[in-house]
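Here, each number is a calculation from the coordinates, and none is a lab measurement. Note that the structure is a prediction, hence the values are computed from the model and not measured.
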Structure 1
Amino acid sequence: MLCYLLMIGISTAIAQDKKTETIKVYGNCDMCKAKIEGALKKKDGILSKKWNKETLMLTVTYDTGKISIKQIGEKIAAVGYDNEYTTASDEAYNGLHSCCKYERPKK
């Protein structure tokens with residue numbers, strides 16, 4: 001019985017509260033896709049990510065115990081991409097390759 005309870009405790013400790021959300025992320029091309037998705041790491045709680053360059057929508061599944069959707073937006077903005085949660089700094093945006101420079105939304 002003790003072994004069974006211990007296993008339940010371990011299972012509970014490693015259970016993830018996962019959530020899937022879709023957010024708008026500005027960008028243009030496959031290079032943008034690689035940078036946007038590359039900014040989101042498994043070690044930070046990202047379980048899956050997929051950015052669509054036609055719709056500008058990122059679908060991300062994440063562990064809510066490790067990261068929030070706002071923090072996800074901040075990670076994407078840090079590599080130069082404006083999104084519905086955070087605006088990239090001018091320095092990060094200006095560091096993008098010329099083909100990746102999208103029309104920035106009005107602030």
Structure 2
Amino acid sequence: MVLLEFSMSPLDKGDSLSQYVARSLDIIDKSGLPYQLTPMGTIVEGEWEEVMALVTSCFRTMSQDCSRISTSMKIDYRAGKSGRLKSKIRSIESKLGRTLST
């Protein structure tokens with residue numbers, strides 16, 4: 001199972017990019033994969049092929065009207081483990097003895 005954190009945004013559309021990023025989040029939300037939106041990117045959990053296909057779909061959609069795109073990805077693979085999107089946070093919170101802002 002893979003946790004994939006990524007951000008993707010056009011570099012040729014000025015300062016306000018939310019309308020382009022929103023299209024990617026629509027794709028992610030409709031994928032059915034567990035995800036967490038953060039101010040700096042999105043974390044998705046799934047099998048390798050699923051998360052890579054999702055990134056590809058976001059890229060293809062953005063590239064329809066954006067000629068320069070910046071993409072950053074970080075991947076954590078762990079065989080046989082699912083539900084890590086939430087369990088990794090719970091593990092830290094249990095060690096601290098309190099709930100953190102997520």
Practice task
Using the calculated result -10000 for helix-only ellipticity at 222 nm (-39500 (n - 2.57) for each DSSP H run of 4 or more, over all residues; to 500), pick out the matching structure from 1, 2.
Solution key: 1
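Using relative contact order in percent (Cα under 8 Å, 6 or more apart) as the calculated read-out, with 27 as its value, let me know the right label among 1, 2.
Details: 1: 27; 2: 43.
It was calculated from structure 1.
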